[in-house]
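Presented below are the structures under discussion, each in the form of C-alpha cells.
Coordinate-derived values only; no laboratory data. Just so it is clear, the model here is predicted, and its values are computed rather than measured. Cβ atoms are built from the backbone, for glycine too; each structure is taken alone.
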Structure 1
Amino acid sequence: MGTHAALAQAAGRADLHVHSSWSDGAQEPETIVRAAAGRVDVVAITDHDEIQGALRARAFARAHPELRVEVVVGAEISTLNGHLLGLYLEAPVEPGRPAAETIARVHGQGGLAVAAHPFHPYRGGARGHRTLASLLPDLPVDAIEVVNNAGVWSWLYNAWAATRNVEWLFPVTAGSDAHDVWYLGSAVTRFPGRDAQALRRALLAGRTRAQVDWRWSADKLPRHLHLQLKSLVRFLALGHRRRRLAWPEPAVPSLTRRVT
C-alpha cells in the first residue's frame, strides 16, 4: 500500500483552531467538547491570548472519555507580526511580542507554533511591522495553517497559503476558526492515529494533511452572517475589556475575563 493510501485510511481528524467563550467564541468549553464528539478525534481550543478555556475543555474531556475526544491546549497569540497558534501549551504566552520571540516562548514550554491564516486580510499584526507571511521563510514555525474556514472567501486565502507552501514545505494544518460550534469540524487536519500525541508526532514528522469538510451555499449565508456579527461584537468587547485591564497582564482564571 502506498504512503498516501495508508495515510488516507488511518487518518484521524483534528480541528486545530476553535474559540470558546473565554475569548470571542459563543460556547462554553464543555459545550465545544460535547459538540466535537463524533466530528473530530482531537480539538484544539485556541482562544485569543488565553488558555483557561482550553484547560477547562481538556479537564472536561478527560472526565468524559466516553466522548472519545482529546483536547489540545492552545491559544491564538497576537504577535506584532500577526496571529500565531500555540499548541500543546502549559502556560499563557504573552501577546504583543515579535513573532520570532513568541515562537521561542512557545517552544520553550514544549509547544508547537503554527502560522495562522497568514494570507487572510485580517492577520492580527501591528501597524509598522512586517507581516508573518513575509517572515515565514526565516521563522522556525512547526506548521502553517493552509485551510481556515472562517468565511466564504477563505478558499482564496487558503489557496495562496498552499501555493506559497510549495516553496516553504512546512507541515500543514487545517482549522475551522470556529466561533460557534456550527462550524466545528468544517476544516480538519488529518493524521495517522486518533489521539493528541499521535497528532503531535505527525506534525513534527510532516505527516499531516489539510482538508475542508464544508460546502458554502446560499442557504448557509444568513446564519453565517448572523453568527459573524455576534462574533464581531464579542471580539470588540474583548478588546475593550483587555485594554481596560491594561492587557497584557498574566492570564488570571477569573470569570470577569470571560465574554458573555
Structure 2
Amino acid sequence: MKRVILCFILIRAFDVYAQKPIDELIAVEKKFAKTSKDYSTKKAFLAFVDSNCVGYNQGKQINIFREWAERNADSSKLTWSPEISVIAASGEMGINSGPWQYSETDSVIAKGHFTTVWKKKNNGEWKAVFDMGIGYPQKIDDDDNIHKIILNKKYSSIDSSALIQVENNFTAAFKANKDAAIQLVIEKDSWININGHPSFKGSEAVLSALTFIDQNIQFKPGGFFVSNSYDLLAVYGIIKNEGKKDQGFLHVWERDNKEWKMLMMVIH
C-alpha cells in the first residue's frame, strides 16, 4: 500500500513539474500586466520586454523597448490579460494572447487583442521578444479559464533555411489559393487575429474569417524565433498589398513530426 501511495505522489509531483513552464509563462504575463496597472505602462514595458523586442507600427518594424524608453511618462493605462498560452516542449519559449484595453483618465479609448512571444533567458528570467496588438470596437471580458497548449515533442536542430522554408511553402500556397492554403495548415486550436475584428478562435471560426483576408496580400518574412526543442516557430514580417498600406504579421507554427501546423496568425 505504501508503494502505491508513493507511486501516486511521484506521479502527481511529475505532473506539477510538467505544468510549471506554462504556469511560469502565464505568471510572467500577469505580472507584466499588473505592473502596468499598478504603476505605469512605461515602467512595465521597460521591465519585461527584451532590449531588442520586435514590434510593428503602421507597417514598419520597430524596437518596442526603445519606443517605450523614449515615451514621456503619463497617467494613461494599458491593461490586459492572457486568454490563450502556448509553451514549447523545451519550456523556454512561449506565446500568450488575450484582450487589452487602453485608458486615459479612467475612460477607455481603445480595445483589442495582444500577442506576445516570450523567451526564457539563461538566468531563468522571461523576456518578451515580440509584441503585436490588433484593435477592434467590441468589449471582450477577461477570462480566468486560460486555454493552455503544452507541446510535448522535442526534435533535433533544424537550420534556419529549413525553418524559413516552412513560411515560404505557406506563402506560395497562399498566393495560389488562400482558402486552401489556410485550411491545409490550421488545426482545432488555431486562432486568427485580424485588425478590426475580435479573435477567431478554433478551426471553425478561422474558416469563417477567410472572407476578411485579401487574396492579394503577400507575406514578407523579416525574422523568426524558434524554441530549443524545435517544435515552436514564430515568424514575423511585413504584408504587402499593392495600393494599400503595409501591415505587420505574425505566424506561429507548431511542429507535429514532419508537418508544421499554424497555431496563430496575426494581421496587424
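semi-axes √(5λ) of the Cα gyration tensor in Å, for residues 80-167 alone computed as 30, 15, 13: which structure among 1, 2? Numbers along the way, then the final one.
Values: 1: 21, 14, 12; 2: 30, 15, 13.
Derived from 2, not from the others.
Quick check on the output: 17.8 is mean count of other Cβ atoms within 10 Å over residues 40-47, derived from one of 1, 2. Which one produced it? Walk me through the numbers before you get to the answer.
Numbers: 1: 28.8; 2: 17.8.
Structure of origin is 2.
Which structure, out of 1, 2, was percent of Cα pairs over 22 Å apart derived from, given a value of 51? It would help to have the intermediate numbers written out before the result.
On the way: 1: 51; 2: 57.
Only structure 1 yields this read-out.
Can you rank 1, 2 by relative contact order in percent (Cα under 8 Å, 6 or more apart) and just name the one with the largest value? Walk me through the numbers on the way to the answer.
On the way: 1: 21; 2: 16.
Result for relative contact order in percent (Cα under 8 Å, 6 or more apart) over 1, 2: largest is 1.
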